[in-house]
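Next come the structures, one after another.
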Structure 1
């Protein structure tokens, strides 16, 4: 696909979702420079790895996308519009996940993606003091930033996510997302819809926690047995779980590297959440486009010819 043939289905899908799934757009005062659907389309397009910084995306839009966005405002005004429509971005991402479905088995895979927001060795409190802190990840080691809990279907679509300080333990983080799915709150549009089975690694497991989730929320957490546990899985079960857990590892790698989550250096939590929702929407959109063209869902690297 070229950039032109990519933007056309994106704008059509965004318009369809805004008209059928979202509340009518209201705003006080004069009309903004960009409509909600235009903001969502531009936000999703700007998350490609081709743009290493926001300035790169802004300059590219000024040069090449004026026919699509004739009233394109200054970057600061666009960033304010992006933060305003954060919830709409999350709803569009989950709308695409619903279109893709969860596959033959109604099951999600849980994992945490590290999102560093500054260099660990830098002095001072940083921009997100009190919201980001020091945590540990097997991918990065010690890092300063946020933890992004991600749920992925067995086919690779992102079905929900949540953000917490990097030091947050995985078990309460997972329970919070499961509870938010069981009792939906419009202030948390990104958690997604409930599902009966959640696959996870050993960090999420524990017999007491698993029994609590079943009794309280009706969700069965299937976590890899921890070292020293008396539970033993048959070889076929272990291989099946490992094969599907590799999918969430691939998706997290896509978010961190292809779509730039590892390079994120936000000044506000609202800006981080808005761009994260745009990255999730771009991932699900690429999966949707691949399905329409009969390609593997996760084949994203060669989707667009720049």
Structure 2
């Protein structure tokens, strides 16, 4: 008899597409909301497959404790030998862009030049070697948190000294080269079970720095209208899709990402890259709680949520 799958997460708004996929594949799934709870360390976990999709941006939804709760739960599960998917080590990768970038570089994958500033007063020193323009971003990110473009070092100094400064959740700010893209877009490669599923293109002219593909990310919950993201140069329109399928995508980066996923025991992820105007292919983000855009998924030759449900169902049946 197949084991149940437990989905560890903190955002019910993101889960319905996955619930439908599990139902379609006939896989028993239980949501385990890591917002608050009790963990009895003298007890044994239930039998099952435990899939973690805790997000680095959970604190923006009032769930600042979810990351540490997830750390505790995954440590408990793995100590009891339970099968985790995107387990304790992968959670740390999700929480730190420093971790992501250093791991990518160690795997021989090119990334943007980046300097980490630990503490607000170190940001100007970290930026002094960067030509303009350059960008800031939060180390513990997600949803484009803290991403800003600066046209001068004076502009940066004014921002850091102002009340507008966004303090990073972990106190680490990244200074990163601004990449002039060949076209106003980024691409994202989706992997399930460490294998390529499909690639998407995201419109940065309209999407700016906030390129979460989940449908819930595109609408302001207070007004019900499309959000104008930071960094966007064209106002979003409710009838315009920011995301599209990269049909026939066949690039050497795919095999590099699959090898990276094996190296990191990263079973479910979306990895983002920019094709720069100078010819470089620069990888800048690893999403381990990946969401899927419904319009793209409908156009793709295979459904990524269904592929995921099938993969986890296969583990549960072993």
If you rank structures 1, 2 by distance in nm of label points 7 Å out along Cα→Cβ at positions 44 and 188, which sits at the top with the largest value? 2
helix-only ellipticity at 222 nm (-39500 (n - 2.57) for each DSSP H run of 4 or more, over all residues; to 500) from the coordinates reads -8000; which among 1, 2: 2
If distance in nm of label points 7 Å out along Cα→Cβ at positions 140 and 164 computes to 1.7, which of 1, 2 did it come from? 1
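Values quoted throughout were computed directly from the atomic coordinates according to the rules given, and no laboratory measurement underlies them. If you're wondering where the values come from, they're calculated on a predicted model, not measured in any experiment. Cβ atoms are built from the backbone, for glycine too; each structure is taken alone.
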